[in-house]
Structure 1
Amino acid sequence: MSMQFKNPVLNWIEYRLPIFSFLDDSVGSKYPTPKNLNYWWNYGSLAGITLGIMLITGIVLAMHYTAHVDHAFDSVERIMRDVNYGWLIRYIHMNGGSMFFIVVYIHMFRGMYFGSYKAPRELLWIIGVLILLAMMATAFMGYVLPWGQMSFWGATVITNLFSAIPFVGDAVVTWLWGGFSVDNPTLNRFFSLHYLMPFVIVGLVVVHIWALHVHKSNNPLGVDIKGDQDCIPFHPYYTIKDLYGLGLFLIFFMAFVFFAPNFYGEPDNYIEANPLVTPTHIVPEWYFLPFYAILRAFTADFIVFQVISLGGLIMSAKLAGVIAMFASILLLMLLPWLDGSKVRSMRFRPLSAMFFWIFFLDCLVLGVVGGKPAEGVWIPIGQVTTTFYFAYLLVIVPIVSRLERPKPVPESISSAVTTGAAAPQAAE
């Protein structure tokens, strides 16, 4: 049924295009939501808002940016110095990338802890991993656009990785570059794709939300909704909660924009790109560091590489590192099937929760290792943490989830908080 308004204009629009009814059914008072969601469920909406901020600021920056190797660096300086509030728009966009990854990483770790990837939400989780991949591609191409030293050499190092692919690797690198080195065609391609990819992300986000609304949100208990007693309307209860979280997030975001705008940046990127001068230490942005550490962990003497490559006969260490780097993300898509437990939330799975937190710390250590030079003690630390990363996904999760006996799970969301409720049902 269409909504009715006192304003005749709104009624006229609603009758011809029931957009207000659609919004009310999707994110309004008619959308049922588990009544026990906590603030860890704020990060999905925060990610959507951050994406909107990145789109708006990116479009404005594109109006003033010149995608040419002779002018790109100067055009960024002009944005900072001559364009009205250009410094603000650029700093919001630059730090917004880091904020986007912060909220998405928290969103994903929350999903892993509370089992939001388990049936019937497998496709929802897979689409989320695809969004992460699209974000990474967009961020990498965007990092090249300022055409500083780290932009140029980062693009050179990362694109060169594809040369490890047998038979077609060199051709792929030449195609990415648009020539035989990172030059003007490369910059033009990256600018074009950096402008396009956010709209691909928007499309994936729409499908992600669509999949979410089919089976509704998971909840901290990981139990299915049993009726109206387990639900509350999304509006006003969670819109207010999201607005409160948004206020705190914007304070955190703007603190970097106004007081530490270059906190996440590299000093070398404020030097114009010079193909004849290589920076002392080439590092990607912080959100790529764990995967960069996995890439660098595969050296010729790495025992795991020796085993899987039969002593280097099957593949080179460089190819193994590239495969491992991409596999570290793609394997996340298999979590719904790797995890064989019938209980979603790790609140009732103490052994799984313990290994999850070790995995979380392992990812943090990988991030630290990725930012350090590939020498000394950092090499074995990177190899140990890389080994645990894959061992967790491929060995620990499948075994522990099937052998662990979870704690009793409440019959419903309401029974977990209602006095005199039925006894919890034993987990199978």
Structure 2
Amino acid sequence: MAEHAPYEFKNPVARWLESRLPILSFTKVHLLDYPTPRNLNYFWTFGGILAVMLVVQIVTGIVLVMHFTPHVDFAFDSIEEIRRDVNYGNIIQKMHQVGASMFFLAVYIHIFRGLYYGSYKPPREVLWMIGVLILLVMMATAFLGYVLPWGQMSFWAAKVITNLFSAIPFFGESIVTWLWGGFSVDNPTLNRFFSLHYLLPFVLVGLVFLHIWALHVPGNNNPIGVEVQSGQDTVSFHPYYTMKDLYGIVVFLLLFAAFMFFAPDYLGHPINYAKADPLVTPTHIVPEWYFLPYYAILRSIPDKLLGVIAMFGSILILFALPWLDTSKVRSANYRPIYRQFFWLLVIDSIILGIVGSNPPEGAWLTIGRIATAYYFLHFLVIVPLVGFLEVPRPVPKSISEAVLPPRSEFRAAE
């Protein structure tokens, strides 16, 4: 990326601050004037959308903590009190609840965009791996937060998911006992989950900072998938992409507001409005929608330990993707065979989500096993083989070449 000369600020206060803490020049170089590929589409706005959603979740979470009581006898009632008695409490609680779903919707679109345009390929491997780590921390934070209302589904989801660790040889039972803080899901469990749920978002902020730092070393990928060749391939981030991102954020917030005000419980489970009862097991225990594909993978394998390995492996396999993909071409726009398999992966992920929301019996079990097999087949077999066998379309040498006619056409026009 282009180097920038130090900025000289005319304002004496700005000069004084800059000489002691160069935050103004850092902001100008790395945010406002940062050279950005000029051909980024609206899928790149989801980075900014995710930043906004993270702030929404942290701010609303801090407010909710002021009124929440992390005790099994009072947690459920304290949530109801927030909804009914705290000023604007119902809006804040729904914003936090629906915000979690919107957060995952945005992050899944962000990840599939990276898969389509090859954003995981050199020199952006570390950037990609930090992104996968962010996904893991998000999932842990969301699971811990889902337990806190201490509703019927919250309680049994905690019991089922934490019990999975018992499948680990030798240490499994000890891990489960440590997670529970005893020999059953009870008040120590709720306290542990509450403290970790409050802590992990700040870990997430640190990982997001590293993610942005790793992004600014090689620079942005782009829909063409070629590296920036010259100044004519870039524009400054502000005002071009700040305005574009702002438009994308506003549109996404409209979707967020539509769910929050008109269908706040549409993505949840009605049974969670009943207080947790250890003596009454729900007919069908299901997690939130953003965990359903992994839940389907877990249930598709009859062996408990292998199911747990497959569930975590479905995420951890993404760490190895930069080395599994053997193609030198990044963008699927120039990879006709890979593009077909990419959309099959999208369809397969949706099928896994549908399977995860249904009981593991009959045809659903068979469909889940086929979809699980294809998921791993895609990453471990199809992606490497397609990289070897596919003949990509010619890739432009630069961003400008992809959108401007050849020089000969300019001369002919003259």
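Remarks
- Origin of the value 4.4, where distance in nm of label points 7 Å out along Cα→Cβ at positions 124 and 316 was derived from one of 1, 2: 1
- Among candidates 1, 2, the computation of Rg and Dmax of the Cα atoms in Å, for residues 164-379 alone that gave 21.9, 67 used structure 2.
- Origin of the derived value 17.5, 56 (Rg and Dmax of the Cα atoms in Å, for residues 188-235 alone; candidates 1, 2): 1
- Among 1, 2, structure where FRET efficiency 1/(1 + (r/R0)^6) of positions 284 and 348 (r between Cβ atoms, R0 = 35 Å, to 0.05) as derived comes to 0.95: 2
Each value in this text was obtained by applying a stated rule to the coordinates, not by laboratory testing. As the structure is a prediction and not an experimental result, all values here were calculated from the model. Cβ atoms are built from the backbone, for glycine too; each structure is taken alone.
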